[in-house]
Structure P
């Protein structure tokens, strides 16, 4: 535990009266989550790379957005 952290907590307690964490409100920059949900509903068998090319973003962006929206896409392996 560093002294700096303790001083920061003391200052926060003095100023706000509690030590609760403030939730981060991060916004999507390139990708509209509503459009993504509609697209996945319309094309549930699309690969992430196909979705990425449709929205002109990277596959990692699609993966993070799907994870944040709690959408899982499973592929049937066709035995």
Structure Q
């Protein structure tokens, strides 16, 4: 039996906070090949920690890491 990946509570709260504060309610976001989702749909997926929610969390963590390392800024000036 495969174990379900469990999110760290603080990471989950950070991603939900970023989603709430940075995404307008009328936007739809694409999550890999999983489709396009509204802010409310994404919040639900993150809360449920399902495959789509975990993919969105990974995307957000990669973005935060790129910001922190300076790679995001470097990519903008190229």
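Bear in mind that the values in this text are calculations on the coordinates, not laboratory data. Keep in mind that what you see is a predicted model, and the values were worked out from it rather than measured. Cβ atoms are built from the backbone, for glycine too; each structure is taken alone.
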Of the structures P, Q, the one that -16000 was derived from, the read-out being helix-only ellipticity at 222 nm (-39500 (n - 2.57) for each DSSP H run of 4 or more, over all residues; to 500): P
Label whose coordinates, when P(r) over Cα pairs in 10 Å bins from 0, in percent is calculated, return 17, 47, 30, 6, 0 (choices P, Q): Q
Structure (P, Q) behind the derived value 13.2 of mean count of other Cβ atoms within 10 Å over residues 53-60: P
Which of P, Q yields 14.8 [mean count of other Cβ atoms within 10 Å over residues 13-20, calculated]: Q
